[in-house]
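Visitor: Below: a set of structures, written as C-alpha cells.
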Structure 1
Amino acid sequence: MTYSEFTVKDQIKTDTTSSLSWMMSHSKRHIWSVIGMIIPSFANAALAAWVPVLIGAAFDVFVSTQPKPDY
C-alpha cells in the first residue's frame, strides 16, 4: 500500500501488476464505454465493406443493358 497526502472516500482498487491487467480491471468499470466503441466500429466496417458491393451491382446494371441504336 502506498501512502498519500490525501485520501479518497470509496476508492476503487485496480489491478496494477501489469499494464494489461490494469486496462482490463479499468475497462470492467466502464463496460458501456467499451461496448459503445466496439459495436459502432463493427458497424462502420460492415458499411464500408458494403460500398464496393453496391458499386459492383451498379456496374453490372450498366454493362448488362444494351443501348438502342438511334437509326
Structure 2
Amino acid sequence: MYLLALNDYAIDVDWSKIDDQAPIIATRINGATFGVRENGPLWVIYPFDSNIRFQDEMIYASSVWQLIAINAVAP
C-alpha cells in the first residue's frame, strides 16, 4: 500500500504489517478534529505501546501524518 503525505513524504507499506487492528487512519484526537498545523487532518497511526511488533522502524516510518493519498495495490 502506497501512502503519500502533504509534504511529499511517501512510503510503500508491506501488507504483512496491516491487519484488522492496525493501523488506523485517525481523523480526531480526543474527539476533536485536527488540522494541518496539528499534523492532520488524516494520520496513519499504530498502537505502538500495545505490542512490541509495532515498535519497529518500518512501522514508525509508515505512520504518515498529513495523509493526502492512499494507493492500495494488490500484494
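Visitor: For FRET efficiency 1/(1 + (r/R0)^6) of positions 13 and 45 (r between Cβ atoms, R0 = 25 Å, to 0.05), which structure out of 1, 2 has the highest calculated value? Walk me through the numbers on the way to the answer.
Guide: On the way: 1: 0.10; 2: 1.00.
Max of FRET efficiency 1/(1 + (r/R0)^6) of positions 13 and 45 (r between Cβ atoms, R0 = 25 Å, to 0.05): 2.
Visitor: Going by distance in nm of label points 7 Å out along Cα→Cβ at positions 5 and 29, which of structures 1, 2 comes out largest?
Guide: Details: 1: 2.2; 2: 1.4.
Ranking 1, 2 on distance in nm of label points 7 Å out along Cα→Cβ at positions 5 and 29, first place is 1.
Visitor: -1500 is what came out when helix-only ellipticity at 222 nm (-39500 (n - 2.57) for each DSSP H run of 4 or more, over all residues; to 500) was calculated for one structure; which of 1, 2 is it?
Guide: On the way: 1: -22000; 2: -1500.
That value comes from structure 2.
Visitor: Have a look at 1, 2 and say which one yields 2.2 for distance in nm of label points 7 Å out along Cα→Cβ at positions 21 and 37, as calculated.
Guide: Values: 1: 2.2; 2: 3.7.
Of the options listed, only 1 reproduces it.
Visitor: When Rg and Dmax of the Cα atoms in Å is computed for each of 1, 2, which one produces 27.2, 94?
Guide: On the way: 1: 27.2, 94; 2: 12.2, 34.
Computed on structure 1.
Here, each number is a calculation from the coordinates, and none is a lab measurement. As the structure is a prediction and not an experimental result, all values here were calculated from the model. Cβ atoms are built from the backbone, for glycine too; each structure is taken alone.
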